[in-house]
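These notes open a run of structures that come right after.
Derivation of every value follows stated rules applied to the coordinates shown; laboratory data play no part. Quick caveat: nothing in here was measured; it's all calculated off a predicted structure. Cβ atoms are built from the backbone, for glycine too; each structure is taken alone.
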Structure 1
Amino acid sequence: MTRIPADSRVTPSAAEDLAWPEDAIEVGNIVDGWGVKGWFKVQAYASDPQALFSSRRWFLRWPEGGVASAAGAKALPRVLKILSIREHGEGLVANAQDIADRNGSEGLRGARIFISRSAFPAADPDEYYWVDLIGLSVVNRQGETLGQVEGLIDAGPHSVLRIIPPGLTAPVKPDQERLVPFVSAFVDDVDLDQRVITVDWGLDF
């Protein structure tokens, strides 16, 4: 699958002037160069990497404490204007404006990819991005607070909410977390505006 976002009116100079988005979300990293024409391999953090396909502007940072690879003669670009991206094997490959050869693509190796949350494609009804669920309060039908969503676990057919009970602060031991399957049998409502998830789950489960 290849998808090129429709907005192609931003000039290179305008793209370079883009400020780092306040709602930037880390969605993947650049693994290595691919081929000799500037394409590069991308590792997406999500199993369904639609955010990468939906945005033509990828903001880059080195890993904490990381430095440019020896192959990179230039400083890491703050933003890449993506020209094309497609699935390749179990990963993705992409190319970007001003990255024209193998040396340029290898110079991006290790860079972390961030995308503005506002650029994510709209989720289908009753579907949610993990990043939108983290930090939400979880209460049950009795009005009791189970805690706050710390993260999720991909359990194959469904995800599982990792909830830190009230009074505890991350990181916590695995046996201190509450784990609630994120399925309709247990999740009554997700209110992103109020930042509350209502579940059918007892405090003693």
Structure 2
Amino acid sequence: MLLAIDTSAGSSVAVVDYDRGVLAEASDLGTRGHAERIGRLISDALEQAGVAPAELSAVAVGMGPGPFTGLRVGIVAARTFALAAGKPVVNLVSHDAIAFAAYRDGREGPLLVVTDARRKELYWSFYDGADELGLPVRVDGPGLAKLDELPHPDAARLDAASVSAAALGLLAEHTWKNKRPFAAGEALYLRSPDVTPSAGPKRVTG
């Protein structure tokens, strides 16, 4: 049984189990104020599921792609919660959860998953269907492109406004169950943060 967290597009938290499916999901699609929402969403999901942190086996977190500030909040929240609960963290590409849900719902063939990156840009990932276990096969991306410069123009395109933590958690359960590798621990920001530290005081010469 997993707690799943994704803040790459809005904020979503879920409790899922491989055998019982989705036990609870709490989401807020706002793209700002993730830090104020995430604690409440975690509490709401655990309460709805009737699950104590000690009952979880791990915490799954979406590593993006996503905007720096929002994505960072979810990753920090997942790692902090896992540390406090004494549970491991498993990392997944957020777009993989979107593709996983789409293929489970009957989609077939190549698929270009797209989410809003702001600044008139889009995050994208390209999939060549699902494998024999129902897991999405990502063959290109994640990447960042201008609105009119997306790759794989002939593929079916899925524009997603949010990432479901329930789908992320189920993907994690199936990945774990089938002993497939998880994603790396680096967040997929794909570009620098909107705000960068100052280079420091200017040198004054006389």
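Here are a few things to note about the model shown:
- Looking at volume of the Cα convex hull per residue in Å³ for structures 1, 2, the greatest value goes to 1.
- Given 31, 26, 22 for Cα extents along the principal axes in Å, for residues 45-116 alone, calculated: source structure among 1, 2: 1
- With FRET efficiency 1/(1 + (r/R0)^6) of positions 133 and 149 (r between Cβ atoms, R0 = 30 Å, to 0.05) derived as 1.00, matching label from 1, 2: 1
- Source structure (of 1, 2) for mean count of other Cβ atoms within 10 Å over residues 21-28, computed value 18.5: 2
- Origin of the value 25, where relative contact order in percent (Cα under 8 Å, 6 or more apart) was derived from one of 1, 2: 2
- With helix-only ellipticity at 222 nm (-39500 (n - 2.57) for each DSSP H run of 4 or more, over all residues; to 500) derived as -1500, matching label from 1, 2: 1
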